[in-house]
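Peer 1: Listed below are the structures to be examined.
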Structure I
């Protein structure tokens, strides 16, 4: 039996600067599946209202979305947790699964540019 070389781990791109423009560019390059929702959300929450007050909340949400989506393994894990939570009828199990998602999102929120 021949030994198989370990498959290389995908390189996870670093977090961008904490600006809407830098985040959008990172999403476009590394997680393009998020771009339509990002742009639509920006349009109705910020651009169409001519109101910059929601920018911090907007950035917090999309910072986490990108942090998870840029890592295919983490993204698959979070999607699996959501899928399992929807598929169970046990409240305690559902709560535990969603608590794990919340911990992942909380950790993503703390990431700094370059990490």
Structure II
């Protein structure tokens, strides 16, 4: 896993571990990044199943409840199979766009 910081956003890039291992590592390291928006890039994984993507639900729900954004970047996910609670986009730029929109919504009290 590679961690990059850009303003108040932590970008976590998955390298070689499986999605399940990645989620376990994220949960272990979560206290360190809980006050930032989080972008998880899964662009190096060839195909992601519905069961793998739903592994992120718990940490995503916790993070969103704390008024922060949690976005997954992958173009290899069937978006129809993604639960509505997860924000999944195909590019890193779209992830930053989602974060910007969610920041505006939070500022407006939504």
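Peer 1: Quick one: distance in nm of label points 7 Å out along Cα→Cβ at positions 79 and 95 came out at 1.7 when computed from one of I, II, so which one is it?
Peer 2: Structure II accounts for this read-out.
Peer 1: Between I, II, which one scores greatest on relative contact order in percent (Cα under 8 Å, 6 or more apart)?
Peer 2: Going through I, II one by one, relative contact order in percent (Cα under 8 Å, 6 or more apart) is largest in I.
Peer 1: Compute FRET efficiency 1/(1 + (r/R0)^6) of positions 71 and 87 (r between Cβ atoms, R0 = 25 Å, to 0.05) for each of I, II and report the one that scores greatest. Show your work: numbers first, answer last.
Peer 2: Working: I: 0.60; II: 1.00.
That would be structure II.
Peer 1: Here helix-only ellipticity at 222 nm (-39500 (n - 2.57) for each DSSP H run of 4 or more, over all residues; to 500) has been calculated and equals -12000, so which of I, II was it run on?
Peer 2: II
Peer 1: Name the one structure among I, II that Cα extents along the principal axes in Å of 38, 30, 23 was derived from.
Peer 2: Details: I: 63, 40, 24; II: 38, 30, 23.
Derived from the structure labelled II.
The numbers here are math on the coordinates, done by the rules we state, and not lab data. Since we're looking at a predicted model, the values are computed, not measured. Cβ atoms are built from the backbone, for glycine too; each structure is taken alone.
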